[in-house]
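Take a look at these structures.
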Structure I
Amino acid sequence: MSSQKLRLWMIRIKQASPMHTVQDLGRFGFASQGVAQAGPMDSIAACWANCILNNSVNHPLIEIGGGGLVAQFTMPVNFAITGAWGDFTLDGQPLIGPGCYPANAGSVLKTGWLSSGFFTYLAVEGGFHVEPVLGSVATSQRDSLGGTRGAGKALTSGDELPYEAGRPRPLKLIPRRYLESYITPLVCDVIIRKSDNFDSVATDLFLNQNYTVTKEQSRLGYRLDGQSSINSNRPRYSVPVPLGGVQIPPSGQPIVLMRDHQSLGGYPMIGTLTRKSLSLLAQRTPGKVVSFRPVSRDKARTEFLMYQKLFGDFR
């Protein structure tokens, strides 16, 4: 297909915010150089958006944080929208829920006020055509990498993302058992880290209280607030930190590391969330209630492999 045709088949951004970015599953192999993994905050919802279009789950899509996107399709295409939900319309007609929809030439999609969750995912059949940087299109504003121009910028009004209008294919539905609620209290599965940083009293305190999500949440990390502070009994050294790691800073209130987290951290780490729990936490808005329960490495691995089998890829 010629580049001339690709330029004609675009989604045009009419309205956007700094939380609207292009993502794929993320940028891997560069943590030793301080480069963030990036990728979708809710990787499960993002994978479903591509999966139900029969795309590779690593195809580029749009992450819409907080709603408020207005975009126009220039050519007919099937699209999928998943994750956080609210007042969404296509050409003024309400969309009934996460799933696939046909857009006509000139169709306008609006994602308005959100009633559930925070991150919505928009994919098109065949995927958006975006040039990768370091093997990924994932937008990392911290590292100035990825996105439509490769410089880590969020989407803005006037941006255009090419897509290839292909042959229509049978579309899938998200099985009901995989549809998630983002408004109920969340119990996060956490692999407790075995170290000398926390004694049994501190670990029990961490596992046996409720927290609320604070307003201090970003693609780097989510700060939580509990009734009792957790104390570490060891000195702090900078060490490599993983996606989903739960750090305990001097305040004694947990920080959960998200997609754009730093590669090294000096706060002691009490555990690591499973990938499913991390995705569900990403959708919790300030004031939502969160708690933790311990899970074995074997159980966490089994869950991860289940998603890999379901999607064909999962990171």
Structure II
Amino acid sequence: MDTAWRIIDCSSLEGLITSDRGAICVHQDDGGEHRIPTADVAVVLMGPHVSFSTAVVHRLLGADVVVLFCDWRGVPEGAAYPWHEHGRVGARQLAQSQLSEPRRKNAWGRLVRAKVLGQGTVLLQKDRPAAARLKEMARSVRSGDPENVEAHAARLYWSRLFASEGDFLRRPEAEDHRNSCLNYGYAVLRAHGIRAVVSAGLSPTLGLFHHGRGNMFNLVDDIIEPFRPAVDDAVLRLDPDASPAERQVKQVLVAAVQQPFRDDGATLPTVLEELAQHLGQYCEGDRARLDVPSWTGPRRES
């Protein structure tokens, strides 16, 4: 299993990034300097005031690192990711493109069920009756989610999650603190999803459900759905005025995406990578069904 784990956030950096013998060096304009081995890095976020060379990007991609390019708000606008040399990439992507409709729908239904179960777990902190309703809705999800349970669950979930703070609306384009924190956490999660999908030899563009013509990461957006509640849980625990512009808040959100996801200690990125590998096997017919994990809450330290 890949040991890379760190998220290097340079979205607010004013300075220079260079590469040096298996590492990147971050030089701040105020004189600060940090040397980070690329083997320890999973994702790098680059801001508009960072200077770097193509050698840096080459070094990062060679180490299987995803690079996100962010705007002034820290919101990713583009990405660079490695073309992973998976041994069956041709056969796997052909099988992915030819996946039968029943199997595609079955996989999507399982992803939705896991996501809604996780949302129910998060909502237990705020509204137990609504959480129980979400768990019930999750159990009703059928192959392909023809009743659109995902959307109905989302309406209930978001209306109750921040109910004590007024009429919250989940809108990615909104700039309030809650939406901004969710956006940042989801961006980090998506970067791990890109890495997992490409490493599994799958095409990130060919989704199971998402099919946006301008979206290069439809499949990524599919498989990260069950992991979003882990981010939601972290945002819920933050102060309502917390902003991802604050360093401590970013640290909390990054930690949310790197925390243990299972009782055996496997972290969220590890479980996400396993899911992508299992999906590849499912596409090739080596798995009868896609088993999808769901968020069951933060793991207690022993």
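Derivation of every value follows stated rules applied to the coordinates shown; laboratory data play no part. This structure is a prediction, so every number in the text was calculated from the model and none was measured. Cβ atoms are built from the backbone, for glycine too; each structure is taken alone.
Some observations on this one:
- Each of structures I, II was scored by relative contact order in percent (Cα under 8 Å, 6 or more apart); the highest score is held by I.
- Cα Rg over 2.2 N^0.38 Å, for residues 146-273 alone from the coordinates reads 1.41; which among I, II: I
- For 19.8, 65 (Rg and Dmax of the Cα atoms in Å, calculated) the corresponding structure among I, II: I
- Source structure of the calculated read-out (helix-only ellipticity at 222 nm (-39500 (n - 2.57) for each DSSP H run of 4 or more, over all residues; to 500), -4000) within I, II: I.
- For the set I, II, ranking by mean count of other Cβ atoms within 10 Å over residues 98-105 places I highest.
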